[in-house]
Structure P
Amino acid sequence: MTSQTMTAAAAGTWTLGDLEINRIGFGAMRLTQSGEAFADDAVPSDRGRAIRVLRRAVELGVDHIDTAAFYFSPLRSANELISRALAPYPEDLVITTKVGPGRDPSGAWLPHATARQLRGQVEENLRQLGRDHLDVVNLRVVGSDSIAERFGALAELREAGLIRHLGISNVTPEHLEEARAIAPVVCVQNMYGIGVRPEHDAFLRTCGELAVAFVPFYSIAGDGRQAGASGAEHEEVLAVARAHGASPAQVRLAWTLQQGPHVLAIPGTGDPDHLEANVAAGALRLTADDLAALDSLHRRGRE
């Protein structure tokens, strides 16, 4: 499929709280370096190219950017790149960030933030992005422990006006129930894609019933995670791609978006051509036969 005239509007829209956005967004993690994200031997990205990709994304109608203060590599910070490329920000641009994890200046991971430390992380994002408030803040969770104290701390910052809306990331249905008892939740951000965590299918549907956006990460890379998609691809995906004149990555994004109107996509790239192809995937409509074949592949992920 051609990507030259496609914009993010082709994917349709969803409303995060009171913020209407196109369902195809942009993930900033891969902007900061070439190679596997967070790898010790990764090479810093070309700053000018990263800035051009961000500006091109907005030109293509992307109005939802996912970032975090811990997205950085030697010499590069995703938040700094976003600020440099896009400030003063378009009025309709929604920037979503994550708190919870942290990294020291050398890049080493720190213990996840306590409730008291979360304010500092929020303020760090505000400072780096040059904002007086954050549109959406996701609490990134590791493990199954209660999130009440930490989510409650973010709810207080929301009441103070530093945060507009709250979400949660890498969570269980129990976490969502716990969080919603404290403050409104506009999105759940979990790893999900064709063949990746099919056990989350019911959770995805539950989010839709609650009008909570479900925002998959690694929907293209799958089990490749930070390293990106591997060279191998399943025949079912390749067959659908051939039928539509699309790439396997576009098929994976289209399948993800067709899981429900509340499902968003935040593919990330530092490559301008990949960016345009990702945005164009929002216009790809899979047939019932396509979906049946891909759903069967997806369910095999349970085996």
Structure Q
Amino acid sequence: MKRMYLCAAMLLAAACDRSGDYDAAGTFEATEITVSAEAAGRILSFDVQEGDLLEAGRPVGVIDTVQLRLQKLCLERQRASVRSGRPDISKQVAALREQIAKQRTERRRAENLLRDGAATAKQLDDIDAQLRVLGGQLDAALSTLRNNAAAVDENASAIDLQIAQIDDRLAKCRIASPVTGTVLAKYAEAGELASVGRPLMKVADLSRVYLRAYFTSDQLASLALGREVCVTADFGGAEQYEYEGRVVWIASESEFTPKTIQTRDSRANLVYAVKIAVENDGRLKLGLYGTVRLCD
């Protein structure tokens, strides 16, 4: 019996010593992004596998675009037809401008003849009246033609906007990761039907991971955004690696201590979640257990 008490005391002492090795504990996580389909149709290709490293914006798959391309071709034909009806203003008023130029020449000739007494003032007045009529006709023609050209341009511009909408939908048929990261999960395969919003894959940037640790309220005074801390990744057994970490987020509200998390004070019921950024050297995996020490 005495030996059993002694063993229990030794285990308790060891547990106490272990609890003093760290100030908080948690697991490693990353910012995970679920890439969903932005278009509906059959997935023609989707060349990714779990574990692949993807570049941001680089297409890795495509959803059927046949109908969209046909719509775009139809709109381009409509735009060409509309633009063909745009009046050539300079050509259509060329005749009037030529008549006006001819009348001005006649006016100069009439002025010279009137100065020499070979013409009458009425002849000059008649030419001026004709110039005013031709000028009015030119102004009216220019106004009508410009209005017609503006209407054609507006119609063509409206078709341009429809084509831009089609181009946007075509771009959304390309499957790409918005960030550079690793494929954590793949939810679809080539040949399947995609609907808008259907998850296709999950991606995360594993070059920078976060340790979500939990601190008690009496430890918050020692924490601040940007503070450097010591993070230890526990790979099981004696295999442990230390990393430099930086506090990037502190929860504004407390929560009940997760059952899977140990704290320095095992009696604490309420804890605060803290995210600590750690540069990943390739060894850190999501879900890996880690501890934090508040370095001096």
Value -10500 of helix-only ellipticity at 222 nm (-39500 (n - 2.57) for each DSSP H run of 4 or more, over all residues; to 500) was derived from the coordinates of, among P, Q, structure P
Given a computed value of 22.1 for mean count of other Cβ atoms within 10 Å over residues 78-85, which structure among P, Q does it belong to?
-> P
Among P, Q, which structure scores highest (criterion: relative contact order in percent (Cα under 8 Å, 6 or more apart)) = Q
For distance in nm of label points 7 Å out along Cα→Cβ at positions 126 and 270, find whichever of P, Q sits highest and give me its label.
-> Q
One of P, Q was used to compute Rg and Dmax of the Cα atoms in Å, and the answer was 18.2, 53. Which one was it?
-> P
Using distance in nm of label points 7 Å out along Cα→Cβ at positions 30 and 286 as the calculated read-out, with 1.9 as its value, let me know the right label among P, Q.
-> P
Have a look at P, Q and say which one yields 20.5 for mean count of other Cβ atoms within 10 Å over residues 150-157, as calculated.
-> P
Which entry (P, Q) yields the derived value 0.00 for FRET efficiency 1/(1 + (r/R0)^6) of positions 110 and 238 (r between Cβ atoms, R0 = 41 Å, to 0.05) = Q
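Just so you know, all these numbers are worked out from the coordinates, no wet-lab data involved. The structure presented is a predicted model; accordingly, all values stated were derived computationally and were not measured. Cβ atoms are built from the backbone, for glycine too; each structure is taken alone.
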